[in-house]
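Rule-based calculations on the coordinates, nothing more; no lab input. In this text, all values refer to a predicted model and were calculated from it rather than measured experimentally. Cβ atoms are built from the backbone, for glycine too; each structure is taken alone.
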Structure P
Amino acid sequence: MSHASSYVLRRLPATALACGACLVVLVLVPGPARAFSGGNHEKITRAALSWEPKSLSAMADSREGAIVANDQGAYFDLGILHCDNADYLAPRYGSAYPRTRDEATTELLACIRGSVARLRAAVRDADGLVDANGRIIAGQSDLDAPCAWNEKPERAKCNVLEQLGRGWHPIEDFYSHGNWSDKADDAVPIGTTNPPGLNRTTIAPFLDIRRYSSMNDADWTREAAGLIPEDLATGCYPDFDSTGSKPADCTGRVKHNGTLNKDTEASERSRNGNFQRASELAAQDIARQWKEFTAELVETYPDNRRGEQMICALTHDNPASSCP
């Protein structure tokens, strides 16, 4: 396990699951694929990034890219890696909801916390791409063999892409699983089967991952919580939340399945242009995350233009020869 990610993974029994860095491995049998389908994750990620082909595929491929690593194996069952279970319905829409706004916000903050940890790790892992004189290290930046995405130390480029892919996946899922950009069905009363849509047309301000990575946890969580609208929700899904709880069937709650998810164009909540808006905002947000990450590299590694060379190493297929 690399120095940059050793703190990220822990093996705990299900009953003792805690958020920590919000990235925990459990021995579980994975369920069927959900969240934006792998194909949609690929389309969104490709739309956001202008990289050379092999490097872009390593990140974005629908089956083997870093962007879908969180949908593989035990990671599938951790709702904090998919921004699940931040469900809430305000009392003005009917009977008392079984979860409070604060509980829903806690789950969303846990999701964000995981992306913050991944960005910090990616910045540290990038140090292995370039030597002290600003020269690309060929053996650390090539993609001659596929990356494994298994949290174990590999070439530096694989390590960085894995951290970014695992950190960006929840951000894409947030737009798919939540009501940020949705329009509710006007023909049906607002309730647990038709939660309100916020109909936002810009990316979420509380997904400011780079800014939060430079702050202490208490400060950024307080700031982010203050930016979360009362009616924001992501769907309940029977996976583990940040407290270690796993709902049996989400009875009485705003559900992921059949209610809020926009995982494919055929999903029920994908109507009214909801799928398209969620996809477009997810792509815009990943473009923001990449821009902010590159700015962080330049700021963190200014000597001999090392940060700029790291960016070139990540985006080019043969960086040892392509990057000056």
Structure Q
Amino acid sequence: MLDRITGMQVFSRAATAGSLSAAARQLGLSPAMATKHLDAMEQRLGVRLFHRSTRKLTLTEAGQQYLETCNRLLPDLEEAEALIASQRIDASGLLRLNSPLSFGVRYVAPLIPAFSKQHPGVTVDLGLNDRVVDLMEEGWDLTIRVGRLKDNRLVSRRLAESAMIVCAAPGYWAQHGRPALWPDLSAHNCLSVSFSSISRPDEWRFGKDGDRRVAVKGTLRTNNGDALVAAAIAGLGVLYEPEFIVADAIRRGELEQVTLDVRTADLGGIHLVRSPDRAPPAKVRVMTDFLIAAFNPRSPWTIQRDICADLVE
């Protein structure tokens, strides 16, 4: 389908030059293609725009009126196209980045000042929430997702890995004892996030494929990992959370990790996701490269890589 803007450009330049072949040269088109654009425009409008002869083009009355309209509209359209094209080359404009709350506060927000120094033309709108956002429907350029991706229509890049960790406050272990076997967790007060496929409020999964399942119960469930960490530090119960959420508390000695007789389940990675635009603007490309570099080759939360990796499943 021939587009209207190119047709308007052909018409305007042909009117100025008095020749379709001259308009074609200026626009990098063949004379035949320029003629097709003009014919399509006249057919769409239902009027003749030129009186055509073998030597010259002369505007009709309708053509003169339409030329005034084109000359008023085309500069704005061409400026808008140039602006959009420049944004694919130069990183600029508003970048909307969404992240899960705990991950965004800990690991994304502290990176924004360095990103802004490198790319001062980009304004970052950082959204933090724990629901799965719809990129295209809600207008996000990028989103960070923790776990296995379910929508294969989206373009994703793996940012990092994060092991699952079983831990509790030292005082809790001292009072209730440390589990040695994964089924032992059923006897503990297990604090769970309400939406995870690995640590549901009534069941925790272990093993590489999540095939080892233990029924659990506890006095707190929530949709935010930080709330669970605060409760666990206070001695309420046991956590089974991603390493990036509990690593700081473990380093401070507020939580202590335990090693069970089976490896923890595979979280599925942490991914940076965008809509399937074949040529994303420069602001999206530079943020993607920046975040990937920030979390590689070693993630800032890493305390110990898969402590049960050598166990026999």
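Which one of P, Q has relative contact order in percent (Cα under 8 Å, 6 or more apart), as calculated from the coordinates, equal to 19? Working through the options, I get structure Q.
Suppose you compute FRET efficiency 1/(1 + (r/R0)^6) of positions 64 and 256 (r between Cβ atoms, R0 = 35 Å, to 0.05) for every structure in P, Q: which one lands on 0.00?
Structure Q accounts for this read-out.
Quick check: 1.7 is what I get for distance in nm of label points 7 Å out along Cα→Cβ at positions 184 and 200, calculated from one of P, Q. Which structure matches? The read-out comes from structure P. Which structure, out of P, Q, was distance in nm of label points 7 Å out along Cα→Cβ at positions 232 and 248 calculated from, if the result is 3.2? This value belongs to structure P. When volume of the Cα convex hull per residue in Å³ is worked out for each of P, Q, structure Q gives the greatest result.
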